[in-house]
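Below: a set of structures, written as structure tokens.
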Structure P
Amino acid sequence: MTDPIADLLTRIRNAAQARHSRLDVPASKLKTEIARILKEEGYITSYKLVEESKVRKSLRLNLKYTPDKRSVITGLRRVSRPGSRRYIGSTGIRRVMGGLGISILTTPRGVMTGRAARKARVGGEVLCEVW
């Protein structure tokens, strides 16, 4: 697989459209950090690292829905791709959907939202946008 982050976003998008309550994806440190941010921002209810065997680990995400069964995540978009990386300074970080969404960045201080990166005055690679 050439882009595991795009795979994660696609699996989340597909599970939300099919109204699944949870989904499992192959785990990595970056995916775990993205799941942590999604939980902190209220897009998923929880995440957990599950050991399938001594070698393979998977990340279990519990999706969040509104009382009328609509997904909290209405859209996901991969910004920086392996063939076209997108790096941005702290002053160039834009708001997603007029402030209703978030952007997730990898910075020298770790993985954080665009809002937190602007506040900390650090730039980095824009991984994705969620709204």
Structure Q
Amino acid sequence: MAGVHFSFVDFQQLLNLTIGIADRLDENRAESFTLLYCDFSDVSNKDIDNSLEQVLRNSDSILNNEKNYFFVLPYTDKYGAEIVKDMFDEFFSVKTTSFAVCYPRDGETPKALLTELQDSVSRFYHNDLRCLDKFTEHM
């Protein structure tokens, strides 16, 4: 399987680790990684599993809460995340709801990134992503 799947409860720790690695390796503080959200509600689990194997790189991280999928894409800007999203859409033959935030431009902490993601998805898609509340309220 391409990409590494993490338990959703480890979301904050994964973001802390990824931020730590980015800070250590990227002195220019460019867009070190992108957090991509995709709503796969209209996609079968089998198709999701097959797409993860074909679309993602071994360095990408996957977390999900039901059909809400979150991808940590190292050394990927929003343009690159859009390419990944388009690959999923093509694989599924359906346009999926998605949104991306970049570190450090959109936030410098896990809470800031997740809050920006949650607020943006709510504003643009009227999806509250309540599954992120436990991370954004207690960080």
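Source structure of the calculated read-out (distance in nm of label points 7 Å out along Cα→Cβ at positions 92 and 108, 3.5) within P, Q: Q.
When Rg/Rh (Cα atoms, Kirkwood Rh), for residues 20-75 alone is calculated for each of structures P, Q, structure Q gives the greatest result. Looking at structures P, Q, which one was helix-only ellipticity at 222 nm (-39500 (n - 2.57) for each DSSP H run of 4 or more, over all residues; to 500) calculated from, given that it came out as -13500? Computing helix-only ellipticity at 222 nm (-39500 (n - 2.57) for each DSSP H run of 4 or more, over all residues; to 500) on every structure in P, Q gives -13500 only for Q.
When mean count of other Cβ atoms within 10 Å over residues 68-75 is calculated for each of the structures P, Q, the largest result comes from Q. Here relative contact order in percent (Cα under 8 Å, 6 or more apart) was derived from just one of the structures P, Q, and that gives 23; the source is P.
Just so you know, all these numbers are worked out from the coordinates, no wet-lab data involved. Note that this is a predicted model, so its numbers are computed, not measured. Cβ atoms are built from the backbone, for glycine too; each structure is taken alone.
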